[in-house]
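Colleague: The data blocks that follow each hold one structure.
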Structure 1
Amino acid sequence: MNEQVKQIAARIRELREILDIPQEEVAKKVEVSLGEYQKYEQAEDDIPIGVLYGVAAELGVDPTELLTGEAPRMDEYTIVRGGNGVSVERYPGYAFTALAYNYKNRDMEPMIVTISPNDEAELVTHSGQEFNYVLEGAIKVVIRGREFVLKAGDSIYFNPELPHGQRAVTDVAKFLTIINE
């Protein structure tokens, strides 16, 4: 596991212990088994972004605090200059850059996602709504077994409570995703 994942896991564990919330309670709230949750807290498995946001909600913090260790500060506007978002490598060949991490009480989470080809798109679920807009290359979006190939300039808006995932069709693909949870 990379150092960033270990730091996120440690922040979650520490905050949960400070709040005196049992692991079982958090696991139940984010709809994962206790064993799976314990692997996340011990940095034995990478935490899916939907689970990370669920844990943040259960612990009463902004996801930025779990990702960076710092609370968002801005409440009127925030500007993120090109290349200065909070970057997180989540899975091999998959990285995202949070673009509004310093804005308090966000209703949306805009991110740039960069992916490389992999065997299959890992299917995930989370609450809210999701929008993807392809910036470079082409991606395959899988939603509940249906596959859609999107090229630069194409977009999709969908219910992320349905099992879904994305993978690069070209060597590297980049898309803007906006998630409202």
Structure 2
Amino acid sequence: MDDIVQAALKKWPNVPHCYGWLALDARGDWYMRDDRIQRAGPFPRVKGSRIEHDKLLAFIGRNYASDERGAWFFQNGPQRVYVELECTPWVWRLQPDGRVLSHTGREASVDTAWLDETGHLYLDTDLGFGLVHTQDMALAAEAVEARRWTPQDCIAAKLPATHQYQRRPQP
């Protein structure tokens, strides 16, 4: 977490948490969801405004974490902004050299692989549980064929409970 964020937490320790205003889709893109967008419908049916500003994306990525309930958030100074997840808390990008990077750019080490009933591939890593990006399935297939990963079968609807994360955090 950024030093400036930790200092803000000490200075203003009782700022209310924020819910519904930030979301992460299955491709690793962040979305702002203001009141109008929230009234228009649930995420991901109504996504909101895609965040594209590089410095803001980096700031969110450095200050992205989870609480004891498995609810993921972005610590925005003194305010904790909880994240609605379309799928999982991490979206993995596979690199040609075999590395696995998160949607925030952090490198991860793979512990286990999972394959759901619709063919989505998930990785449990030292950072946590996430979905492999759809554009990286050729590299994923190479890893499976090389026996670096042996996917276990899973049911997508059971993944949040099994891997202890919340898709829609509530106050």
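Colleague: Looking at structures 1, 2, which one was distance in nm of label points 7 Å out along Cα→Cβ at positions 26 and 58 calculated from, given that it came out as 3.1? Walk me through the numbers on the way to the answer.
Modeller: Working: 1: 0.7; 2: 3.1.
Source structure for this number: 2.
Colleague: Of the structures 1, 2, report the one carrying the highest value of mean count of other Cβ atoms within 10 Å over residues 50-57. Let's see the in-between values first.
Modeller: Values: 1: 20.8; 2: 10.8.
Greatest value across 1, 2: structure 1.
Colleague: Right, another one. Looking just at distance in nm of label points 7 Å out along Cα→Cβ at positions 122 and 154, which of the labels 1, 2 belongs to the structure with the highest value? Walk me through the numbers before you get to the answer.
Modeller: On the way: 1: 2.4; 2: 0.3.
Greatest value across 1, 2: structure 1.
Colleague: Assign the value 18, calculated as relative contact order in percent (Cα under 8 Å, 6 or more apart), to the correct structure from 1, 2.
Modeller: Numbers: 1: 18; 2: 23.
Traced to structure 1.
Colleague: Let me ask you something else. helix-only ellipticity at 222 nm (-39500 (n - 2.57) for each DSSP H run of 4 or more, over all residues; to 500) computed as -7500: which structure among 1, 2?
Modeller: On the way: 1: -7500; 2: -5500.
Source structure for this number: 1.
Colleague: Could I ask something else about it? Comparing structures 1, 2 by Rg/Rh (Cα atoms, Kirkwood Rh), which one has the largest value?
Modeller: Values: 1: 0.95; 2: 0.98.
The maximum falls on structure 2.
Coordinate-derived values only; no laboratory data. Keep in mind the model is a prediction, meaning the values are calculated, not measured. Cβ atoms are built from the backbone, for glycine too; each structure is taken alone.
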